[in-house]
Structure P
């Protein structure tokens, strides 16, 4: 099952939801967390040093091979992100089928996991679109306030 945590508003709890849901599910299931937000807060949450990563979601989006980017941390598999991902949106402009990149990669490895959870950026750009295309379900966290 692939679940995107998405909302175009920032600061509503997407990363916190992804991290906590992933950690809870990992107690009894095989879980992959995908950080597709250039801010990389999910990556930071799990104590992964972004500067030392040879492969990240940036490499996956541009060259494929999600297996090369998976890191095992605290019983959870994680695909980390870095700020380099912000430039990938421009690099993908004009690429045919760019909205299916993540879907194609996750389809190849989905049998290895019970749950794949994707933390998205606070926008409706190409990364969120990739996440939504790849997902079976979308979880939209909102704050219980007037303008939410």
Structure Q
């Protein structure tokens, strides 16, 4: 199951993982390497409307995200931003934070906002091929336990 927000972020081709109530997607525009979108699968547009089951399942999704990103990005901090200004369905922008830059597929991904707030306007726009390859690779490596 998906919603328009997930589709706007490239679902299903950007999907890394799916839990009972959440989708984890690679964010096409990467303010830092490993940026993800965490989308609630329930038809809710207010965080307070998320079911108790989805709140419990959020921990499962976050554990998987943090394991994956620590392994692949070696982040120093991680930001979960709920910026539902354009895409109305409940979702988070997951931004791994680090000093310096990370390299992937011949591109450099600096954290332009470090150590302050993330610089969302300074992002590497992944090509369709790179985006899909990254999602496929991370899908194979996903684990929550």
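No lab work stands behind these numbers, since they all come straight from the coordinates. Predicted, not measured: the structure shown is a model, and the values here were computed from it. Cβ atoms are built from the backbone, for glycine too; each structure is taken alone.
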Checklist entry - Can you tell which of P, Q yields 0.30 when FRET efficiency 1/(1 + (r/R0)^6) of positions 32 and 48 (r between Cβ atoms, R0 = 25 Å, to 0.05) is derived from it? => result Q
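Thinking of P, Q, which structure, once log10 I(q)/I(0) by the Debye sum over Cα atoms at q = 0.16, 0.30 Å⁻¹, for residues 16-79 alone is computed, gives back -0.48, -1.44? Intermediate values should be presented prior to the final figure.
Working: P: -0.48, -1.44; Q: -0.55, -1.31.
Only one of P, Q returns -0.48, -1.44 for log10 I(q)/I(0) by the Debye sum over Cα atoms at q = 0.16, 0.30 Å⁻¹, for residues 16-79 alone, namely P.
Can you say which of P, Q returns 16.5 when mean count of other Cβ atoms within 10 Å over residues 56-63 is computed?
The value was obtained from structure Q.
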Next on the checklist: Given a value of 0.6 for distance in nm of label points 7 Å out along Cα→Cβ at positions 8 and 128, calculated from one of P, Q, which structure does it belong to?
Outcome noted: P
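If we compute distance in nm of label points 7 Å out along Cα→Cβ at positions 88 and 136 for structures P, Q, which one ends up with the highest value?
Q
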Item to check | Which of P, Q yields 42 [relative contact order in percent (Cα under 8 Å, 6 or more apart), calculated] | outcome: P
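Can you spot which of P, Q the value 0.7 was calculated from, given it is distance in nm of label points 7 Å out along Cα→Cβ at positions 72 and 96?
On the way: P: 4.0; Q: 0.7.
Considering all the candidates, the number was obtained from Q.
To which of P, Q does the computed value 15.4 (mean count of other Cβ atoms within 10 Å over residues 40-47) belong?
Working: P: 19.0; Q: 15.4.
It must be structure Q, since only it matches.
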